[in-house]
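Every number here is computed from the coordinates shown, using simple stated rules; none is lab data. A quick note: this is a predicted structure, and the numbers were derived from the prediction, not measured. Cβ atoms are built from the backbone, for glycine too; each structure is taken alone.
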Structure P
Amino acid sequence: MKQQNFLRGARVYLSGPMDFVASRADEKKLGWRNRVGDFLRSMESIVFDPWFKPAVRGLEEYGLEDVNTIDAREKWTFEPGQAGDEIRAAIAKQFWETLHIDLRMVDTSDFTIAYCPTNIYSVGTAHEIILSRQQWKPVLFVSPPVTFPTLGKLREHLRDDAEGLALLDKLATEVPIKPNPRAIPSLWYMPLIGGGNFFDGFGFKNYIERFGWPHIPMDDQEERHPPKNPLLPYLEKLARELPKRWDDKLKRYIANDDWLLWEIDSADPKNSTVQNVHGGREGR
């Protein structure tokens, strides 16, 4: 009997910062989405990556986003009156397609993987997470350790420069630079996501050779801070076994009905409508 693969055909949306990353070009070419996408496709999943949006029938290049998409923001103004309203309306109209298609990908996904380092500002990621949870879809939330090793080296370099150290301390306050070495997510996310879906890294190290991934800075970060609960081994296990959730009232693990993965096989005509759902539920 062929081994069950719960990720076969599952649709997965990859959510995370795109605007305020260090380099949009590097993020698109070498970011975590490329690796997680490779991994999921090897599990026969369907990957929704906002850097590489699916084509829309009848709407050519709808909502496509590239490294220069955010350049429109440079036209922004707080000027009151019609002149300012026209500029803001034009910017909003230009980005509407991107917002629309990204949220539609969330709508049509079975679950979301969200990368949320606490040092990067991202509104779209929070919107996508909340939309997923409003639809009772699982969100696998990756909150990595945030440290600034170069800051420590610079502080050491300036150890004999009192003025330089004072300016560095002031800059750290203005930015602000807030280390989060334990990778603790926002308290707001904890009840929203659910305690069993938090990860402190991806765990790329054990899969680099298999997929032939080039070295990226995230590898150095995970080498400095090896994840205690990495995402990729969890996904490997998810392909074989649906997760349970901890019930704090019952003090035991129970079935997690957030995980509704449709049994729809396009190769079988009878499955052109939903026949059953993984976990034994049946319907017509």
Structure Q
Amino acid sequence: MMPARICVLRIEGTNCELETFRSFKRLGAAAEIVHLKQLIGAVKEREKRKLKDYDLLVIPGGFSSGDYIRAGAILAARIRGTLGEDIDDFIQDGKPILGICNGFQVLVEMGLLPGLSDEKIGLQQAALTTNDSARFECRSVYLRHENRGNCVFTKGIEKGRIMKMPCAHAEGKFFISEKGREAYLQLLEENDQIVFRYIDPEGAYASYPWNPNGSVDNIAGICDPSGNILGLMPHPERAFYAYLDSEWPRRAKGGEEGRGAYGDGKAIFEAVLNYLSRKAYI
């Protein structure tokens, strides 16, 4: 069976594409870093790529187009304007899309997340806005996996599992306007769209600094109703190996058992590749 083909998108300002590419490559996927211009044909013939040839699209972290206007807005508009039909077809084919940090912001700007509209692209229903601290937050955070099995990126990850990953963002606050907020949150729960929530080290929902941005309902990651599109603010690619954890030197020196070679981020990449592998047999 051919390995899954992964398209890791790049434009000016993205800066996490290499780590994301390597995370998939380490697990045997045929990952490729692809510039937006390659997908829209604004390059030499030999460099052109077609989105439909890939099994998974990843929009990585960074500061696409300098995060001018607001985080993710320009890349979202460029994708919508040049690849709108291709993205629609990609989604209709049941192919997954992952947005990490800036990628999450892009997916929300495009209206693909939370994805509660009949329109595939265009209607923005939530926002990722300025952190409550009004500053860039770069720290490790604890997450609880809240999904009940809908999200293809976390199938096989035990519900309630506590995971640790770094975050680095200035506009990571998941926000829904107060008008209709309660109904929206209830719908997200009913649809099993809430994937990760911020918690403190003891496993309780908590405010700053454990919730680094002030996200509504402690939401750190959500999927669309189909479970095929995931956006999250923390960086799983920066938690692929155990030694990437800021606490690793202390734990290693103390000889703690159960450290293992891998960090919690690996599980997300592994889960979606397992899903794609199973799907290939259907």
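Say we calculate Kirkwood radius over Cα pairs in Å, for residues 42-97 alone for every structure; which of P, Q gives the highest result?
P
For the read-out mean count of other Cβ atoms within 10 Å over residues 146-153, a value of 20.8 was computed from one structure; give its label from P, Q. This value belongs to structure Q. Out of P, Q, which one gives -8000 for helix-only ellipticity at 222 nm (-39500 (n - 2.57) for each DSSP H run of 4 or more, over all residues; to 500) as computed from the coordinates? Answer by label: Q.
Mean projected area of the Cα convex hull in nm² computed as 21.3: which structure among P, Q? Of the options listed, only P reproduces it.
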